[in-house]
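Okay, got some structures for you below.
Please treat every number below as a calculation from the coordinates, not as lab data. In this text the structure is predicted, and so the values were computed from the model without any measurement. Cβ atoms are built from the backbone, for glycine too; each structure is taken alone.
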Structure I
Amino acid sequence: MEVIFGIFGLFIGLFCMLIWFIPLIMIATSRRTTGGEKAAWILAVIFISWFAWIFYLLLAPLKRERRVY
């Protein structure tokens, strides 16, 4: 019985870890930001957590891209 609880706890821990990595993966693969700005958003998500990811979805990119005609 203890083995079942141990395996269940392991799966719950892995699931929580996966949920925590989703914002990092989404920012790392996003085309909305590049370079240093992307690194800053990833660091913000690591240290500030999900609030930074919500701000990323609302605010990124911080600078608008200039179009050349």
Structure II
Amino acid sequence: MDDLSEAKWIKSSFSGDNGGNCVELAMLPGQGMAIRDSKRPHGLVLRFTGAEWDAFRVGLKRGEFGV
């Protein structure tokens, strides 16, 4: 999906009404994921394949990123 004009962007319910200081996610074909800054919806979009997104999620759960 090169054209993200039809993407359904979501943000966490934890974001609340903080003036848009959050990231938004959109599912891509093949279980991929797109991420953007909610303050810049027409700016840079990071895209991940399904395998890349799964590896990221596993790393988060294992605490591999010092979070």
Structure III
Amino acid sequence: MVEADVQCSAKGCRASAAWRLLWQNPKIHVGDRRKTWLACDDHRQSLGDFLDARGFLREVQPFSPLSPRL
């Protein structure tokens, strides 16, 4: 896995990811398809709040570079 793949998804953040935020926009993602944002400890809440306010957040899981991809 490339190091850039394990960085936080928050704009401008280069911290290592510690969380996987699984989300889905029901207007464009059909079935059980989930998108993933990665978050560091500092941005887990703000990224989660952004997705949750739109009704997109489905699940938050701890992240490990060895975690299987969805």
* **Source structure (of I, II, III) for Rg and Dmax of the Cα atoms in Å, computed value 12.9, 35** => II
* Asked: A value of 20 was computed for relative contact order in percent (Cα under 8 Å, 6 or more apart); which of I, II, III is the source structure?
  -> II
* Structure fact -> From the coordinates of one of I, II, III, helix-only ellipticity at 222 nm (-39500 (n - 2.57) for each DSSP H run of 4 or more, over all residues; to 500) came out at -6000; that one is structure II
* For distance in nm of label points 7 Å out along Cα→Cβ at positions 7 and 31, find whichever of I, II, III sits highest and give me its label. => I
